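Given below, in the form of structure tokens, are the structures.
Here, each number is a calculation from the coordinates, and none is a lab measurement. Because the structure is a prediction, the values reported are computed rather than measured. Cβ atoms are built from the backbone, for glycine too; each structure is taken alone.
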Structure P
Amino acid sequence: MAEVSASTQTAAPGGALPLLAADEPPPFEVYNETGAAPVLLVCDHASRFIPRALGGLGLSEAELCRHIAWDIGIADVTRGLARRLDAPAVLSHFSRLIVDPNRAQGDDTLVPAVSDGVDVPGNRDVTPAARAARVGEFHAPYHAAVETALVAMMRRHKAAALVSMHSFTPVMDGIERPWHVGILWDQDGRLPLPFMEALLARGIAVGDNEPYSGRDVQGYTLRRHAEAHDLPNVLIEVRQDLIDTHHGAAEWVEVLGEALVPVLAGLGLRDGIPDA
């Protein structure tokens with residue numbers, strides 16, 4: 001499948017057609033930008049949006065509604081937690097099937113040709129130029145927005161933290177995943193270790209670097225932004241069947257918020273977070 005379909009788009013500098021049309025949304029959303037809390041929430045896989053130029057990557061609407069295209073339910077949780085903490089949030093506005101913002105640019109899974117056993121026709125034989133175009137229009141602007149928000153926060157506060165929000169499918173490759181929440185982290189245990197303790201104390205089934213590991217490719221966003229600034233950080237994975245309704249998402253906003261607030265307070269990051 002061609003990377004760019006015929007359209008009336010105006011040629012970009014260098015003669016290439018842009019992937020995003022003028023009437024399509026930008027590749028990221030900044031939510032609650034003026035939030036007072038010294039915590040930045042990021043949501044790498046918030047959207048299943050694919051621009052018209054990519055023709056749905058050759059997938060059906062049903063396939064694009066599945067977890068292969070986005071992290072189901074987590075955008076609602078991210079916005080709800082941003083309100084609960086009065087924290088700013090940066091959310092992607094493109095499907096990870098276009099280009100995965102939680103992967104390094106040199107990673108083989110940056111543009112996935114297969115996802116959970118599903119072939120992605122529009123990602124077969126993607127040329128280096130087409131790959132670079134996806135990075136330039138989606139991956140790079142999203143990460144620039146995260147860095148801009150983080151630097152602005154560090155200027156306002158003596159200390160800050162980064163929380164990366166994700167969700168995971170209850171069954172992958174035929175294997176059931178029993179955890180309610182997965183906590184992914186690498187070397188810095190300042191935030192994830194007490195946060196896991198707080199969740200376990202509430203009877204939550206917690207996966208420590210499960211169902212993925214923050215020490216693998218899934219930790220890219222945290223490494224790029226939080227570790228570069230030596231900020232406390234954690235990646236939260238919530239099981240999708242718990243948050244695939246607005247009611248479920250709201251319930252888990254409260255669960256995560258109640259556990260997270262005292263942990264942040266213990267790190268000296270309580271200022272600006274509402275009591276309720």
Structure Q
Amino acid sequence: MRLLRLMDPDAFARAFATFAAAFARARREGVALDGKALRRGYQTGLQAAPPLTVSAFAADTRLCLAAAAPKSGGNEITAALEVIELLDLTDRLVTADALHCHKDMAAAVTRRGGDYLLALKGNRRHRQQQARQALAHGHAQSVIREEVSHGRNEWRKAEVIAADMPLMDGHKAFNRVTSRCDDAAAKTHLFMTSTVLSPKDALDLARALWQVENGLHWILDVHLRENQSRARKDHAPANIALVNRIVRNILKLADNDKVPISHRIRKCAWNDDYLIAAIDHMR
């Protein structure tokens with residue numbers, strides 16, 4: 001624990017990003033950005049402000065590519081910009097929720113050679129109104145997809161329309177994704193994008209935004225019990241978060257998808273050969 005308290009988290013994050021990049025496929029894929037708090041890693045008296053880590057999660061390879069904790073005085077927005085600087089975004093599309101729909105994020109992504117698909121909500125009221133007007137009065141391309149998933153009837157529609165004028169660096173289009181599950185009320189999500197996607201790609205990439213919750217955060221909480229960690233001094237929270245993401249990547253590649261993560265953890269504890277093979281696979 002003393003090592004984790006003293007180790008420079010910025011250097012550790014750069015090393016992790018360089019290492020994880022070798023496992024990313026050299027093709028266009030969505031990279032989802034999202035922050036996660038370490039619920040019990042707070043300093044005494046700061047329960048309402050636990051430390052957090054922002055992760056970049058590859059939707060296709062389902063690996064965590066990079067992560068960073070906010071520096072002193074920073075927040076999730078500044079940490080997300082630090083994560084962007086760790087990544088080679090060539091031929092990649094970054095997705096993020098409405099918190100990150102701002103000019104600095106757009107500029108950072110385009111500067112790194114990538115595209116973006118950023119959720120648009122009421123925190124950017126004027127842009128949201130322009131998106132709705134463009135979709136209401138323009139001729140948007142659209143696609144509808146119906147499927148049965150996990151016993152539920154799912155209906156989704158994606159609409160894409162080019163923007164008349166860019167609202168921030170690289171901005172080229174607005175997307176609207178409407179979804180309905182069984183008889184529940186339909187939900188609508190708006191996005192700003194730096195490329196005019198096909199409606200099918202817009203539908204697929206919009207879903208990548210939420211994969212980080214099930215594919216990364218759920219495993220960190222349920223299987224690696226990240227929220228139970230009380231490490232809170234010096235750099236320990238940031239470094240433990242990075243270690244957990246490395247462990248999660250190792251477990252993901254340790255076996256085929258039919259073997260539950262909980263079984264892989266037990267096999268690593270009980271079988272030295274399995275553990276060595278899992279670690280060696282990440283070389």
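When relative contact order in percent (Cα under 8 Å, 6 or more apart) is worked out for each of P, Q, structure P gives the greatest result.
One of P, Q was used to compute FRET efficiency 1/(1 + (r/R0)^6) of positions 69 and 85 (r between Cβ atoms, R0 = 30 Å, to 0.05), and the result was 1.00. Which label is that? Please list the in-between numbers first.
On the way: P: 0.60; Q: 1.00.
Of the structures listed, the value fits Q.
Computing helix-only ellipticity at 222 nm (-39500 (n - 2.57) for each DSSP H run of 4 or more, over all residues; to 500) gives -11500 for which of P, Q? The correct label is Q. When FRET efficiency 1/(1 + (r/R0)^6) of positions 117 and 253 (r between Cβ atoms, R0 = 35 Å, to 0.05) is computed for each of P, Q, the one that comes out at 0.65 is P. Here FRET efficiency 1/(1 + (r/R0)^6) of positions 213 and 245 (r between Cβ atoms, R0 = 30 Å, to 0.05) has been calculated and equals 0.55, so which of P, Q was it run on? So the calculation was done on P. With log10 I(q)/I(0) by the Debye sum over Cα atoms at q = 0.06, 0.07 Å⁻¹ coming out at -0.18, -0.24, pick the structure among P, Q it was computed from. Label of the originating structure: P.
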